[in-house]
1. A value of 3.4 was derived for distance in nm of label points 7 Å out along Cα→Cβ at positions 68 and 116; which structure in 1, 2 was it taken from?
2. One of 1, 2 was used to compute distance in nm of label points 7 Å out along Cα→Cβ at positions 36 and 60, and the result was 3.4. Which label is that?
3. Determine which structure produced the value 5.4 for distance in nm of label points 7 Å out along Cα→Cβ at positions 4 and 100, calculated from the coordinates; the candidates are 1, 2.
4. Identify the structure, out of 1, 2, from whose coordinates helix-only ellipticity at 222 nm (-39500 (n - 2.57) for each DSSP H run of 4 or more, over all residues; to 500) was calculated to give -22000.
5. Given structures 1, 2, which gives the highest value for relative contact order in percent (Cα under 8 Å, 6 or more apart)?
6. In terms of Rg/Rh (Cα atoms, Kirkwood Rh), which of structures 1, 2 is highest?
7. Have a look at 1, 2 and say which one yields 2.1 for distance in nm of label points 7 Å out along Cα→Cβ at positions 28 and 92, as calculated.
8. Thinking of 1, 2, which structure, once FRET efficiency 1/(1 + (r/R0)^6) of positions 76 and 124 (r between Cβ atoms, R0 = 35 Å, to 0.05) is computed, gives back 0.70?
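Where a number appears in this text, it was derived from the coordinates with a stated rule and is not lab data. Predicted model, so just to flag it, every value in this text is computed and none were measured. Cβ atoms are built from the backbone, for glycine too; each structure is taken alone.
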Structure 1
Amino acid sequence: MAEIKFITPFDTDFSAVRDIRTDVFIAEQGVIASQEFDLFDEVTSGAYFAAAYEGSRIIGTGRLVIGGKYKIGRIAVRREHRGKGVGGQIVSALLEKAASLGAERVYVDAQPKAVPFYEKYGFKICGKDIIDRGLPHSPMVNEF
């Protein structure tokens, strides 16, 4: 099992978060680099970043954006660690963080192949598919 810690964009380890997202979303999935990183990746407020550690190495990441609503996104795990439950640990940690902040529901825009994964964590489709960063996504919600 990985150890999940919350970090900020100003932590030294945040460069590994950027590297993982670059590998997964830009290199593997073809997301345009300028669309992958946004204001939430540059400030300490507005988002919580979960980092999954194996020893001292970050092997996965995800974020919880807070504001008008709570939204999980940017779940990414290094290729060699996929299928080992790391993504689920990250989602669980982000859901726990949202609950501790008083969230009554949490949203996620899931790529179609990830819908069954999110359903395991209580998410249900709540709208019509959208395009996010050039990729189709299904809006989902988890109501506590």
Structure 2
Amino acid sequence: MKKVDAGQIGRLIASECLSVRVRRLGRVITRIYDAALAPHGVSAAQLNLLSAIAATGGARAVDLARVLEAEKSTLSRDLKRMEQIGWVRAGRAAGNAGRLVTLTPAGSRLLLEVREAWEKAQAAAEEELGKTTFAQLRNALPSPLKCRAR
């Protein structure tokens, strides 16, 4: 077997690793959305969370973490901050099954207000990636809402 050094392995991983590229792509795309949403005082991560809550009509934090594949500690921190801002509220779920997170009227208004900025971010992301790649990436993973049954 041919002897390799750490530099060679590092170059191999840096040039071939899907994880490296996907994480980099995530940062590029997040910057596009964050810039478009900044005038509304919301980040892309917060918008994703607000959207999931709105689409489900309210959900337990543990279910949101699973659906969004988010770290529970990160989600908890984001929800706490969004509750302080007044976009969400958490209360007891029926049957004492945990805390149910729902949108407040302010959170609902915010979703309506950011639509145009979100659409511009979508268009900018599509322009950055190209139509075909954009569509392939959208289709590569199912919508988080289709993941609820997992």
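1. Traced to structure 1.
2. Label of the source structure: 2.
3. Matching structure: 2.
4. Numbers: 1: -6000; 2: -22000.
Label of the source structure: 2.
5. Numbers: 1: 21; 2: 25.
Largest one: structure 2.
6. Working: 1: 0.92; 2: 1.07.
Once Rg/Rh (Cα atoms, Kirkwood Rh) is worked out for each structure, 2 has the highest.
7. Derived from 1, not from the others.
8. Label of the source structure: 2.
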